[in-house]
Structure P
């Protein structure tokens, strides 16, 4: 089941975030995300446990995917796609979705490609010596 994330899920949110970035706890504060009028955080819950989330930022008709994280035990089950679809469905005026992904994150690139995202640009040395791919999907 997909629901908005609240402070009740802080521990699970932080644990999932560490799967993406070892510095996650310093970069993303749940309380700050929840209080920002442009940020939206949707969680995928199984048996009342947060097993995945999507964090998006929406300005005007563009939605930026900040993070999509799925617990290792629940990957390859379509959960990330369900979260992307759900986030998209929350906005009537959406025209495009943007994201950036490490060029070496083949699992994420595969997910986004399957969901009709196309590489539109590349930022060299964005992640240290690794590039970021800028991907876009028109709605």
Structure Q
């Protein structure tokens, strides 16, 4: 029998997978197909914030969870678009950008919670302007 408990695993990325993106514009906040697929196209999701790490966490949940919102409404959905002033202000604060001045996006990293549920971590300080000015 082989003991691999002391060995380190490596992350293997499927080149066909899309990067989970959080895109912030003046009017909306959207999650692309990479985020939808990484969470296995859940009907409901929620966002958790860690202000100390300037990070947002997106995870699937059920309808009865606190702060659950409609996420994937149809199998054909290629993105989820939200309109939330609270979320806009939070993203702007954590990223250091202003969505009223420029559009920006953050690439997320997929991780696994202790209950083996996928979660997407968006390190907001890694936000990058998309080159589109809103004024």
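Assuming -3500 is helix-only ellipticity at 222 nm (-39500 (n - 2.57) for each DSSP H run of 4 or more, over all residues; to 500) as calculated from a single structure, say which of P, Q it is.
Numbers: P: -8000; Q: -3500.
Comparing all candidates, it corresponds to Q.
Compare Kirkwood radius over Cα pairs in Å, for residues 57-96 alone across structures P, Q and report the one with the greatest value. Walk me through the numbers on the way to the answer.
Numbers: P: 11.2; Q: 12.1.
Comparing P, Q, the top value of Kirkwood radius over Cα pairs in Å, for residues 57-96 alone belongs to Q.
In terms of mean count of other Cβ atoms within 10 Å over residues 73-80, which of structures P, Q is highest? Don't skip to the end; give the middle numbers.
Details: P: 14.4; Q: 10.6.
Looking at the calculated values, the largest one is P.
Where is relative contact order in percent (Cα under 8 Å, 6 or more apart) largest, in which of P, Q?
Numbers: P: 18; Q: 28.
Once relative contact order in percent (Cα under 8 Å, 6 or more apart) is worked out for each structure, Q has the highest.
Starting from the value 109: which structure in P, Q was volume of the Cα convex hull per residue in Å³ calculated from?
Values: P: 109; Q: 154.
Answer by label: P.
FYI, it's all coordinate maths here, none of it is from the lab. Since the model is a prediction, treat every value here as computed from it, not as a measurement. Cβ atoms are built from the backbone, for glycine too; each structure is taken alone.
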